[in-house]
Structure P
Amino acid sequence: MKAADVKKALAAFASPTRAHDLQWFFKTGPGEYGEGDQFIGLTVPKTRSVAAEFKDLPIDETYSLGTSPIHEHRLCALVILVNRFEKSKDEKVRKTIFETWMKLLREGHINNWDLVDVSAHKIGGWLIGRPDAMKSLEKLAKSKKLWERRTSIIFTFAFMRAGSLDESLEIAELLVDDEHDLIHKAVGWVMREVGKRDIEVLRAFLHAHAATMPRTMLRYAIEKMGETERKRWLAMKISR
């Protein structure tokens, strides 16, 4: 089973028309965050179905697939890694999968928000209970690379599901003044989920930051609140 086999299976579902639309949707033009990315035009469900078919693709071949210039190839590789990570009970295998994922991130192959979001919330589970977990998250949050910063906050979903909100709050504090809209959305999204679990924790965060945090981040964070409370938080916002 080779990466080339996966590429062939994905090609069977390719759509030039959809590829054109995806290049626009994922901002692949000059100077945009997805500049230069290439698509063949698959839906996510089709990509997931191919990933399921190749669930036993060797790790080295999965890594090779994840380095392809084609977006859907990389997405498929990440779905394969996540599926194996979730199903494996072998700590050595899970460690290898995590390290493979991080290598793809550091090398710039995980380079759009969907690639981060489809996988980081699961792969981040490797850090739970490890003494250097917070240090690893903080390093990513302080990175100059957009996708490493987004990874840092999406990783914390794994901690949240395990019952801890501390990691989400600490990384949100580091990113609350980030300049990029894709970080604003991610932090707001995570804080909204924090609020679902403990509304008072979210309110404390908002008391500290609502006046100055980016408006998009604030809107995402308060999305599930009642209308009256949403208006109250938005009224605190200083124009930015």
Structure Q
Amino acid sequence: MFDFKGKTAIVTGGTRGIGLEVSRILFHAGADVVASYAKNREAAKELEGECPGVVTVAGDLGDEGAAVSLVDTAFDRFGSVDVLVNNAGIWNYLAAGSFRVDVWDHMVRNNLRSVYLVTDYLVSQWLKAGAKGRIVHVASTAGQRGEAEHAHYAATKGAIISYTKSLSSELAPKGIITNCVAPGWVDTEMNSEVFADGGKVAAAAGIPLGRVPTAKEIAWPIVFMASELASAITGEILNVNGGNVLCG
């Protein structure tokens, strides 16, 4: 269905969870894939073994040098970049009134600053070359409706949604298409703690679909948004949450 032969894709956080499934799908659709990861070298090695030719790059993308290095690695290895999937991110608790500035700053660094650094550097390279490209950001329903005890997370995801719309207005005329996929609950390792002791059942009870979507069920819409099948879609926020949150 999807044909990415001759295309190069960067997938941030591309060795675990949703990002892993995106990397797999793109690889099997013919793309050259560069997948970033933070620390888990074993997960990166597993992806490399499963999908020979995939390039994995370690780094803290909240650091300017690491973000630039990721993009440059893709250009150096494959000559061009056609797709960016901004998937890397974290999720944790921060109750209002706790005054944990360190937790707030850490969230912003991982979920928002990193997105800006990778995206804007890649866009600068595309604009210099007069190249076209596709960007898919991964946000969250939390960025649309907010989330108690996770205001810092919701704030970063809401910002990504606004960033998507702003980039689309500015870059679509130049052939750079920007969209966003907003998942709700997803059955990934990141949610393992909250899903323990009946948490997953409780989450599923609030989803009209009756279950928590898998990482692969989020990955397919992301790949669709990155494909030629979505050539007339830009600035869109695609909700993939089993009907849990219905946002326009």
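Where a number appears in this text, it was derived from the coordinates with a stated rule and is not lab data. Keep in mind that this is a model prediction, so the values were computed, not measured. Cβ atoms are built from the backbone, for glycine too; each structure is taken alone.
To test your reading of the models, identify which of P, Q gives 2.6 for distance in nm of label points 7 Å out along Cα→Cβ at positions 182 and 230 when calculated.
Values: P: 2.6; Q: 1.4.
Structure of origin is P.
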Handout entry: When FRET efficiency 1/(1 + (r/R0)^6) of positions 30 and 126 (r between Cβ atoms, R0 = 41 Å, to 0.05) is computed for each of P, Q, the largest belongs to
Key = Q
Fill in the blank from the handout: One of P, Q was used to calculate relative contact order in percent (Cα under 8 Å, 6 or more apart), yielding 12; that structure is P
Fill in the blank from the handout: Working back from 2.6 (distance in nm of label points 7 Å out along Cα→Cβ at positions 102 and 214, computed), options P, Q, answer is structure P
Handout entry: Label whose coordinates, when distance in nm of label points 7 Å out along Cα→Cβ at positions 118 and 134 is calculated, return 1.7 (choices P, Q)
Key = Q
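Out of P, Q, which has the highest value for Rg/Rh (Cα atoms, Kirkwood Rh), for residues 86-157 alone?
Values: P: 0.94; Q: 1.09.
Evaluating Rg/Rh (Cα atoms, Kirkwood Rh), for residues 86-157 alone on every structure, the highest lands on Q.
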Handout entry: Structures P, Q, by Rg/Rh (Cα atoms, Kirkwood Rh): label with the highest value
Key = P
Problem - Among P, Q, structure where helix-only ellipticity at 222 nm (-39500 (n - 2.57) for each DSSP H run of 4 or more, over all residues; to 500) as derived comes to -19500 - result: P
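Any idea which of P, Q comes out highest on mean count of other Cβ atoms within 10 Å over residues 174-181?
Values: P: 15.5; Q: 22.2.
When mean count of other Cβ atoms within 10 Å over residues 174-181 is computed for each of P, Q, structure Q gives the biggest number.
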